[in-house]
Structure P
Amino acid sequence: MKLEKTLTTFTTALFILSFNLNAAEVTDQSAACTQALNQGDYAKAIVISSEILKTNAENRDGLLCQGRALGGQGHYAEALNALEQSLKQAKSGFDQIISHLLMGNLLKENKKNAEALASYEKSMNVAKQEKNDKFTRINHNLIGEVYADTKDFNAALTSYLAGEKLAYNDNERADNFERIASTYSALARHDEAIEFQVKAILMQRKSGTLDQYANASLEMGRIYIAAKELQNAEKTYTKLVQFSQENGGAYYEIKANMGLAQTKLAMGDAATAKTLLIDAQKMAKSLGEADLIAEIDALLKN
């Protein structure tokens, strides 16, 4: 199995519509709308959802799809209206959970943090009433993200710790451990940050994908640097370089060498840091990784 570059934003903002659809019942149009959303083709999703709503203006799946598509295009007011209409068509507690959650995502993306928190709280309250631990946990984490975005790290930590208690498996535990570690690091509580990131790595090694393990290792190195445990940071990044080479992960090899360069710089070894960055730059150019090239260029200028 080869490592592949994954686009991760340490957020849970996107939820595919399919978690609310039974494959045996979904119409071809709803399935096509969901697929368009998952591919980021918002224009196509709007066309399909409009066709669904022409047949039935109160079709909940059509309203959800259209709301998400409009939100993806930046049409906030229209998107919110569609999602509010989907809530009116909710036929179960689970339907309410999803509509409130997706409204929260839209509000969060548009920096309406107080309103986003209110939507997530509504979603979570229904989830608790329904004894749905999965979506109670998801809402705890989304609430934590809003608090983290607004630099209220103590409140974020409370939410993430509550979410971790509801984790069902190693993957969910790893997710929450990483959130908790990042928040402890932001609070300069480095010992706790290290403790939880080590737990996350153990979970990712056991049950995660290669990409998830690599990303957890990158974050481990960053946390060690923040804690000024530079030897441990160096060991972490060096180990990740080897892991990436063994598993065909050139992207992560570059990222690990960038972290290693930052570690060397913090150690006072500017010459080695520059050599590592130049080598990483060459590899990034050979892969055509424009974002990495820009990151490395910025580091070389500092």
Structure Q
Amino acid sequence: LEGQTKDPALKPVIAQCKKDVKGGLSLTDAFSKHPNVFSRLYVNMVKAAETGGILDKILDRLAAFLENEQEIRGKIKSAMIYPILVLIFALLMVVALLLFVLPKFKEIFDSMNVEMPGATKFLFALSGFAQHYWYIGLGAGFGGYMFYRWYSKTDTGGRQVDLLKLKLPVVGELVQKMAISRFSRTFATLIASGVPMMRSLEIVGDTSGNRVIAQTIENARNAIREGQKISTPLAQSNLFPGMVTHMIDIGEETGRLSEMLSKVSDFYDSEVENAVKTLTSLIEPCLIVTMGGIVGFIAVSIMAPIFKLISNIN
């Protein structure tokens, strides 16, 4: 592996792991020294595999899990590339109009003493602000972004941001489906690999990527400590649909929890793919209509004084 790896960041990690294993450490201990490379999910699955003597099977299962995760991310990224490019192009076009095109028209209208309607005055005022005070807008945007990053990392702020993501129209449904898919797939993989239930839920909560989902999973851990089922707090949270909690309940009753979770994961993988397609199909016409409205407003605001000037000349 060390010889085949071309990644400059991964190569020394593999070399160090090889050295540690030769020095008498277990593979789990060697991997746990590099948390930025080997996640807690990875380390705990390897630990369970070493304990049960089924390292080859667990690594195959882990590889399939990571491939599935990568495939889903790839589909989402490829689906979002076109709308993002259209949005960037639209923003650049608006900036070019404000900074370079509209000032020329303003000079012409001012030189001719053309009486301008309110919409045209507003447009030229906006263009003048963008031309002379662009750094204020840039600074405000950068400051807002940095504040968002800081606020989303705090416990209270992060919880509110994650809750907002779940409640956003259209986007919230996609975030929820992605979270359920990841929860089911990760939980199923850990349980099937022999990782204890409580430990599995802890890892699933840590890797959920959403504080609201993580708190729900923590509630499930507390419920298990009190002798309850996993499905009970999940159903009470209103984040997991009835189909999901019923499947988990059946899995608990029949001792086939991993199998049921895998079925839930497969179902929500396809749901995520369909949700992404729906989102992109909604974004594209919205962008077109929005840009058409902006360009139309600019065109009407510019043409109105011109028509008035022509009328006065006639």
Point to revise | Label whose coordinates, when distance in nm of label points 7 Å out along Cα→Cβ at positions 225 and 241 is calculated, return 1.4 (choices P, Q) | key: P
**Study point:** Highest-scoring label, criterion being relative contact order in percent (Cα under 8 Å, 6 or more apart), among P, Q
**Key:** Q
Point to revise | If Cα extents along the principal axes in Å, for residues 121-168 alone is computed and equals 31, 21, 10, the structure in P, Q | key: P
Exercise for review: For semi-axes √(5λ) of the Cα gyration tensor in Å, for residues 177-288 alone, the calculated result is 28, 15, 13, so let me know which of P, Q that is.
Suggested key: Q
Exercise for review: Could you figure out which one of P, Q the value -27500 for helix-only ellipticity at 222 nm (-39500 (n - 2.57) for each DSSP H run of 4 or more, over all residues; to 500) was computed from?
Suggested key: Q
Check your understanding: 29 is what came out when percent of Cα pairs over 35 Å apart was calculated for one structure; which of P, Q is it?
Key -> P
Point to revise | Computed 3.5 for distance in nm of label points 7 Å out along Cα→Cβ at positions 49 and 185 - originating structure among P, Q | key: P
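Bear in mind that the values in this text are calculations on the coordinates, not laboratory data. Fair warning: this is a prediction, and the values are worked out from it, not measured in the lab. Cβ atoms are built from the backbone, for glycine too; each structure is taken alone.
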